[in-house]
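Below are structures written as structure tokens.
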Structure I
Amino acid sequence: MGLRLNKISDAVIRENLLQSIALLQSLQETAAPEAGRQRERHLVSIADLNFEIGTMTYQQEGSPAEVRAALAKAGQYFLEGIHGRQPPNATDSRNPYEFEKAISLVVCFCDTSFRKSLGSFREDKYRYPPHLETQLFGEYLVELIKFLSRGTLDAEVLASVIKRAKADSASRDDHVFTLAKARGLQALQAGNVSEWERAVVELVDAHRDEALKGEYKLLADGFIALPALMLARLGMERGYTCRVNSPYLPFGLLVDIPA
């Protein structure tokens, strides 16, 4: 029996895993379009299937090496697909949370050289239209990209995101998720270990709630708290010790963390 991480039954996960493996094999046998929206869809479909295979293999307590390989491929294909997008048209919808998933996968499972490439992504490649409900998250994402690609960020902008995410007028997503992510990034920049670990805890707790009774209860996204794992890894790369113990935070999948 696999790990009990959300509401999907073990039998369904095993069936879905086999289907995803077969679909990926079929898709990889098809030549990728050379350019345009069809190429983007092809690459993102490969990314999605690798993500599902990696997370479901983790839930089934499969080989960590296989999990890492699938999730690394997912991150790379997501980045390639998103980076190759054409300028958006009036009917396009580009979800910034998909790009956050790509960033988290790349940070956790790929070579650090991929991080520098993040600075070349225009915002309209991953967030369009610029809806008001994703404004705070979008601002946080811009600072995260700066931090990962350049090693610096705008502390005033990040502090403003935190202040607005604390407000009573903030959405639940911003108050629960964006706030913890921004606090964690701020703590990394400041070298504040206790605040960094507090942010990891808050993200894992919020993810667990979504996995058991919220948006992730029937999705493979519920198996790993990727933003928390990314934040944890970034701190561990700086020599911090993370004492958070959760199946949603599989430190055993992380390798090549600088001493």
Structure II
Amino acid sequence: MLKIFIYTEQQDKWVEESTHLLYHDLVAFIDKDRNIIYLWNGPKCTKDKLKKGEKSIHKLLRDFTDINFQIKKLNKDIPPHVKNRLENLLDTAKKEKELANYQYSHFFTIRLHTVISIVALILPIVSFIILSSSLFWENVGNDFLIKASNYNIWLISALIPLIISLLLFISQLIIAVYEHDNSIIIFSSTSIVLSISLLFYLQQGVFLFQFQEASTYFLYYIAKLDIYLFLLVIGLAIGLFEIPNIIKTLNFLSTYKKFIF
């Protein structure tokens, strides 16, 4: 059975580790069955750290155990049972090394950007579906009929997803600035401007349409043609940032999929 410990130079002590290793680590694989301690120093581990770690482990063995452990440095010939554990624990380090060649340099920002992009793509579509429900309002000749209270609920329900989308685009822009991703900075900035314009347009409320003469304070008669033109304008506005963002998100997922899942 192997126990694995990492040397922390600042505290001059060995800490047990079971999940991952990095290239700057100095590691002790303790094989209690064979009474052997295998020392592995990563390619970024300094000679000074290695010297201090060796001194520390000899002191611990001398002061705290009667077992005569043999200490072996791992070079090219690594025992299979140690090699398997080492490769598994170095998986994170390998991914980090690969990540250094990409625009985004942190797992966290890649995954956060992915979540934000997907949600920000879905919400404007949800908003358009809500607005398109106007096509199913009660028909009265060439007009649609809706209660004033239902009209307000309809409009607010469509505004909420767009407001959340705007906040997500702002978050996306912050991440892109942090990671120096110029293409996403442009896409996010464009999406923010279009989202704000769309919100200003929709917040007109009852002034969005020219209500027909039969309208009252409680019932609104809206010409079908006005609804059709309204949905066309909204659809085009959403499409202006949805289509580029879909392309951008698919490209991002294709590039960073190995670091997302």
Structure III
Amino acid sequence: MSIRNIVKVMNFHALIRVDNAKRKADKYRMMEEQLYRMMDVIMNNRNLILDKKVMEPNPNAPEIQIYIGSDFGFCSNYNSQMNERLNRAGADAEKILIGRKLISHEDQKIAIRTTAGDLERNLPEIRQFLETRIRERSCSKISIIYNHYENTTTIYAKNLTVYPVTRREESGQKTDGTQKNNSLDYTGDFAVEGDINQLMMQLISSYVNYELLLALVNSRAAENILRQNATTDSLKKIDEMEEERVMEERREIRGKEFQKVVDNYVKKKMY
């Protein structure tokens, strides 16, 4: 198989992966928004006695930082941006590294390390690790550092804090531009059976988990857009090299034909 065909296949697969990542992102975003909505309703319910410590982390505990890279190159500065931020990070924070291309120093506290290819198998371990830290209040902050995909022309490194969960400023408009009916936000207080604090802790853990899943698919979309751009540029370079080769062959053929004409002319003069 020629190099051009290989690069074309890489280009095509990158576009397919971007489309798949967008569909997954829509699903995870919906779940993340619903979980936040449930927590918001519980926090604003006057009938529930909620322990505020559930929402507030231990400020003296270490921070957890999750870095998302890739297993392969050919995607511009995708991994170099993550490695640069990883090298600048403090040594006290516990780190989770996702991607073979991420390089850490010996003084870094690496809690979990996995390749992107083995992520699906190791995701339950990461989920359990984060859930334990949140439940025991043994982390002050959870951040996800990744390449954020905004659109095909806008990709940038982002540091997203997912814990503690901060209250959002609600917009007065829906995504389609119409006005929201804010009277439906809190229709009334209610009572529940069981431990509401335990329920809230589980919701927070699930919320952090879906934020991580959303960042992962967003990061994969960014990786494949950069790879698609790189393969497109490579195809252009291959075409330019092919054109130069063809032009050089034509020059050689014309040179040989001209030399034949000269030789025939000389022979005729001699006879």
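Structures compared: I, II, III; top value of distance in nm of label points 7 Å out along Cα→Cβ at positions 67 and 251, i.e. the largest, recorded for II. Please state which of the structures I, II, III yields 1.6 when distance in nm of label points 7 Å out along Cα→Cβ at positions 131 and 243 is computed from it. The read-out comes from structure II.
Each reported figure results from applying straightforward, stated rules to the coordinates on display, with no laboratory input. Treat the numbers as computed from the prediction; the structure is a model and nothing was measured. Cβ atoms are built from the backbone, for glycine too; each structure is taken alone.
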